[in-house]
Structure P
Amino acid sequence: MNLISELNAKKTYTETFSRNLITAAVVRMRVDLLSYNAMNLAEEISSWQKSLVGAHTVEDFLAGESTYPALMIPWWLAHSMYGRVDINFHTNLVYAFVNGYYAMRLTNTLEHPHLSPALHFFHAKFNEMYHPYFGADHIFWRFLTTTWVQYAESLFHGRSNDVDARVALTKIAVVAICYRHQHHTLIAPWLKLADSFGVWEQALEELLYWRQYEQRQVKTWFLDAAAQLCQSGETVADWVERQGLEWGFQRMEQKLDKLIEEVSSFKSEGLLHYLAHRKSMLHQQKEATKTSALKQ
C-alpha cells in the first residue's frame, strides 16, 4: 500500500469511527434523558435536533468533511502522542462535545425559548464527562470556565457564530487530552491550530456566502476588500465577477498553505492529509462557486 492509499485508509477509518461515536452520543443523550424521566424534554430536543440538520444527517452536521474538524483535532492530537487513542476517554469527549455544542447553539438564538430548560441538561452532561479525569482543584477547570465565559462574552456582544462554538469546545478537549496524558508542551501549538483553522473556516464562509452577508449588512473581510478594490461606479457583484472571486480564493489558498506549513512538525499524518484534502475541496468549491455565479 502506497502512502496516499494508506492515508486514505486512515482517513476513512477515522471519519467512520468519529461518525459512529456521534451516533452513539445522540443515542446516549436520549437514553440519559429518559433515565431522568424527562420524556417531554427528550421529544422536544429530538425535534429541534432534526430541524437543525435539515436534509443532512446529524453526523454530517456535526462532523462533515466541509465543516470545522472539531471532533478530529482531538483525535489527531491523541494519536500523535502514542499512535493510538484511548477509546473510552475519546467517547466521553465526543459526548461532551455534542452536549456542549447544543448548549451553545441553543444560547446563540432566541428562536426556541421553550427549549431553554434543555440548557441545564446539556451543560450538566458536558461538565460531567470531565469529572472522572480531573479533580475539583485541577487547573483544567479554570481553562474550561474561562473558555466558556469568553464565548458567552462574545455572544453577548453579537460576535459569536457556529465556528466559534466548535472552536471553543475543541480547545477544551485539546487541553483535557494534554493534561490527562501529561503532555503540557503540546497545549500551546494545538490551541493555536484550533484557533487558526477556525479563523480560516470562518473566512471561507464569508467568501462563499458574501451575498447573504451583504444583504444582512454584516461586516466581513471579503466585503471590506470589495469596498477598497471596487472601481468607481462598480458594485460588489461586478467586482466579484471581474476579479473578486479569483482574488478571494487565492487568498484562502495562501492562508491554508501557511497553516499546512505551520503544522508540518506536528507528527500527525491524519491532520496533514485532512488539510491536503481540504485544499483539494477548496479548488472544487471555487469551480462550483464560479459556475453558480455564471447562472445568476
Structure Q
Amino acid sequence: MFTIDTIGGKPYYLFDPSVKNRYFSYVSFSPNTALDCFPAIKSKGTVRIFCMGGSTTVGFPYGPVGSFSTFLRDRLKASYPTLHFEVVNLGMTATNSFTVLDLAQELLRYEPDLLVVYDGHNEFYGALGIASRESLGQSRLLTLLNLKLIRFRTFQLLRLVFTSSVRSVQPGTSSPESGTLMERLARDQHIPYKGKVFNDALSIFRSNLIDLVSLTQTYSIPLVLCTQASNVRDLEPFVSTPMPELSDIQRAEFDRLFDAGRKYRDSHQLDSALAFFNTAVIIDSNRADIRFAIAQCLDSLHRYVPALDHYVR
C-alpha cells in the first residue's frame, strides 16, 4: 500500500501508485492521487489522520492544495498549535466504498488516530461499482473475495490473462478511448430510480459502510463519515429514460409539451414554461430531464423548496 523513501535523512511512507491495479483492469488509466507522505516512525504525541474517498478527496478540480484534507490540516494547526497533526490524503479518482473499505483494513498497521471518509458519489460507475466496466457483477461477496485474492501474484497473473482473453474474443468489452473518465467507466447508463440496479447499489454501499464502522469500532479508531455535497442545480441528468408503457401518441404529446415549455423558458417566460412542463410530467413522470426543467424554473422563481424536490427526484 505504501512505499518507503528517505526524505531529509528520515524514512517516509508514500502512497504506492500500483495500488490502483487492484481496482482497475479493463479501463486503462492512472487515477489521480495526492502526493502526501508521512513518517515511517510515528512520533510520540502525533495525531495521525487518514482521509479517504474519490476525486473530491484528491482535490478535483482544484488539485491537492484545494482538497479538504489540506484545509483540515491548516485548521487543526491553527486551532491546536501545541499539537502535531499528520493529515494524509489517500483519495483516489473514480473509486468508491469498495476501495475505502479495502484500504481501511490495511491502514490499521499504520497507527491511525482518525479516519475521515468522504464517499458515495461513485457507487454506480466507480471502480467495482455495479454499473461500471470494472464491475465483477452484482455479488458483493465476490467483489470482496477478489480484493482479498488480488494481493497474490498468482491471482494477478490469472486476472491479467483472463482480461486479455476477453478483450481479444470480445473487443466491445474494452472501454471507449474518448470521453471523460466516468463516461469511459460507465457500462450501464440507464439506471431506473429505485429499480433493481439502484437498490442493489444502495444495499452494497450500506453494507460497505456498516463493515467499515464495525472495523473501526473493533480497533477503537474514531471514524468520521461525511455527508457529500451534491450540485443538483448546475449538473443536468446523465440520461433520461421514458416510461416504457407510453403509447406513441403519449410520447408525441410529451415531446410537444416539453418543446413548448423550453421555448417559453428560453424566452424567460417561466410561469408559462412551468404550465407546459407540469402538464408534460403528468404524462411521463419518469424522465429526469422534465424534472430538471421544472426545478430550474422554480429555482429561478425563488421557489427553492419545491425546486429541490424536483432536483432530487
Structure R
Amino acid sequence: MRILSAAAFAATFAIVSVQPAVAQILIGGTPNAEQATAMVAEQEGIFKKHGIDGQFKIIPINPTIPAALLSNSIQIGVPTPTTFLQAVDNGIDLIIIAGGSVNNPKGTGIGIVARKDSGIKTAKDLVGKRVGAPGLNAVLHVMVRRWLMEQGVDPKSVNFIEAMFPVHGDLLKAGQIDAVVTADPFLTRIKQSSDGEEILNLVTTLPDDAPPVMYVTTREWAQKNPGAIKTFRAAIEEAAAFIEANPEKSREAIGNALKLPPAVVKTLTLPKVATKITPPQMAFWIDVMNKQKMLKTKLDPSDLILP
C-alpha cells in the first residue's frame, strides 16, 4: 500500500486540535461523490448547526488517508474498506465511526472505461493492457480484480497503474492508459467528453449493501473526543436526510466542494447514503481481501466499529 509520510501531509494540511466547545474537524477523502454527507454537511451549514467547524479536504489517493490520520493532519478520514482494512492489518489502530454510502444496485457511478480505439470489450481484452486505478489496493482496484477472477482472468496479467481521479480522462485521451476504473463525477465527465466507452458498470458486481467508503479515525482520537464524534454522527445523519429530500441542492453542494463544471453537476449520480456500518458488511470485504491474499492477520469485524 502506498502511503505518503506524515511530514508530507503535515505540510499540506493544518494540524488542528478539537476543543470541547467548538470542534474543528478536518475530514479527508478522495474527490468523488461517495462521501456526499460530509460535503453536504459543510456546504449546507449542517456542521455549524451542530457546533462543528467541519471542513472537507481532498486527498488525491485513498491509500494515503491512514498516514494523514496518524499525523493529525486530518481528524476523520473517508477511506475505502480495503485501505482501512490493510491499515488495521498493518497495525494502525483505526476505527469506524460512521457509514458513508452503500452499493446501489441501480446505480451507475462506478465503472471501467476503455479508450474508444482500444478494442477492449471484455475482461479477457484487458490482459496485457494498462489500466488506471485511483489507488492500488484501494476498493476500486480490488473490485476490478474480483471481477477479473470471476471472469477467469488472472489479475496479474493486467498492468494496473495508480492514477488520481482528476487525470483519468486526460490519461485516456493521451493514450497513456488503455482503460481506467473510475467513479463519478469523473466517470460522467469521461463519457460526456467521448474520450472513453464504459465496458462495465462495476456497481452490478457487488452486494446491495457493500460499503465503498466509511468515516474512520484513530482509536486514540475517538477515545479523547467522544463528544465530537457524537455531534459529527448527528450532523452526518441530518446530511443524509437532506440528500434524500434535496437531490438537486445536494448535487450543487458536491459540485461546489469538488469544483465541478455545471454540466457535470447536473448529471451527477448521487450515492445511496447510509450512516451505519455493520460487522457483516465489513466481513464481506475481509473475505474478498483474503481471497486476494491481501491480509496477514485474522480481523474481527466487530472490533472495527465504534458502538
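No value in this document is a laboratory result; all are computed from the given coordinates. Computed from a predicted structure; not experimentally measured. Cβ atoms are built from the backbone, for glycine too; each structure is taken alone.
One of P, Q, R was used to compute relative contact order in percent (Cα under 8 Å, 6 or more apart), and the answer was 14. Which one was it?
On the way: P: 19; Q: 14; R: 28.
It traces back to Q.
Say we calculate Kirkwood radius over Cα pairs in Å, for residues 188-283 alone for every structure; which of P, Q, R gives the highest result? The partial results should precede the final answer.
Details: P: 14.6; Q: 17.4; R: 16.2.
Max of Kirkwood radius over Cα pairs in Å, for residues 188-283 alone: Q.
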**Prompt:** Here volume of the Cα convex hull per residue in Å³, for residues 36-195 alone has been calculated and equals 128, so which of P, Q, R was it run on?
**Reply:** P
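When helix-only ellipticity at 222 nm (-39500 (n - 2.57) for each DSSP H run of 4 or more, over all residues; to 500) is computed for each of P, Q, R, which one produces -11000? Spell out each step's value before the answer.
On the way: P: -24500; Q: -13500; R: -11000.
The value was obtained from structure R.
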**Request:** Compare distance in nm of label points 7 Å out along Cα→Cβ at positions 44 and 260 across structures P, Q, R and report the one with the greatest value.
**Result:** Q
**Message:** Given a value of 42, 26, 16 for semi-axes √(5λ) of the Cα gyration tensor in Å, calculated from one of P, Q, R, which structure does it belong to?
**Reply:** Q
